[in-house]
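The structures considered in this document are given below.
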Structure I
Amino acid sequence: MIFFGHRFLKSENFYHVYDTEAILNTPPSSTLYIEFDEKNLDIINHATLNLIKIAIRVKNITEILYTSSLGASYIVVEKELAKTAQDLAQSYLFDAKILVLIEDEDEIEELALLEVDGVIFSNAIIKITSL
């Protein structure tokens, strides 16, 4: 299992961007965190064209499938969607890893039993603006 933002495991941060200009305010070789939404397709396409790793947060099965096709490195889901997302990733051989957004360490065991690729704590997501 992959861990992002766990209090005693060193990991990279994700940079939540809201527009392409905000990407300029992220560190080199960082992973962008983007909410799946049609209005964010310009950011997703820009990142993909420039070989920038992206983590895309999705809300349903259709968005999981789109996100895999858009070239995401990570697909971030809520716990309720974890098993379905992981099953889809295994069935369709996604390149992306499935991450579940969690708040508490107590959730890790349940997600490990579901064989989810990884977890991400909210403190691993840094909001970046274009200002």
Structure II
Amino acid sequence: MTKTQQQTLQQQRAAHAWQQVETVAQSDKEYGPLVRSLPAMIQHDGLAPTLAFLKAKDKNKQNTHHWRAYEQLSDWVKSQISFEANSDDLLECLIKNNSTTYRHATTEALAYLSWLKRFVEAKGLGDGA
């Protein structure tokens, strides 16, 4: 991948992340801290366990900050990774695919979350601002 392609992908990540953060209300005080914690959770526990955590916290599909973070991350990763075993659910895709695809999805998730986290901080979501 050339530097130009990397920059383009970075710009795409940034644009998607910004669009997603723009949909979050300033009153959602829990979204920002959650998003800021996700990269560490993924690095410590893995992508699939982190996604399972997010889904477990929103059992009733109440559109909580956990659901929002899951959907945003899922939307991006699924748009960038070609899964052999395809599903509408990112967690299911990860479980049904090989370890190379899982690692690639993890790398992409962390790169995307870097932008999402920056924009959450820039908007002051959940930091008492």
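Derivation of every value follows stated rules applied to the coordinates shown; laboratory data play no part. Keep in mind that this is a model prediction, so the values were computed, not measured. Cβ atoms are built from the backbone, for glycine too; each structure is taken alone.
When Kirkwood radius over Cα pairs in Å, for residues 55-102 alone is computed for each of I, II, which one produces 10.1?
Only one of I, II returns 10.1 for Kirkwood radius over Cα pairs in Å, for residues 55-102 alone, namely I.
Which structure, out of I, II, was relative contact order in percent (Cα under 8 Å, 6 or more apart) calculated from, if the result is 41? Present the calculation step by step, with values, prior to reporting the outcome.
Values: I: 31; II: 41.
The read-out was computed on structure II.
To which of I, II does the computed value 42, 39, 25 (Cα extents along the principal axes in Å) belong? Before the final figure, lay out the partial values.
On the way: I: 41, 33, 20; II: 42, 39, 25.
Source structure for this number: II.
From I, II, which structure was distance in nm of label points 7 Å out along Cα→Cβ at positions 47 and 87 = 2.7 calculated on? Intermediate values should be presented prior to the final figure.
Values: I: 2.7; II: 1.4.
It was calculated from structure I.
State the single structure among I, II that was used to calculate helix-only ellipticity at 222 nm (-39500 (n - 2.57) for each DSSP H run of 4 or more, over all residues; to 500), giving -7500.
Values: I: -7500; II: -24000.
Corresponding structure: I.
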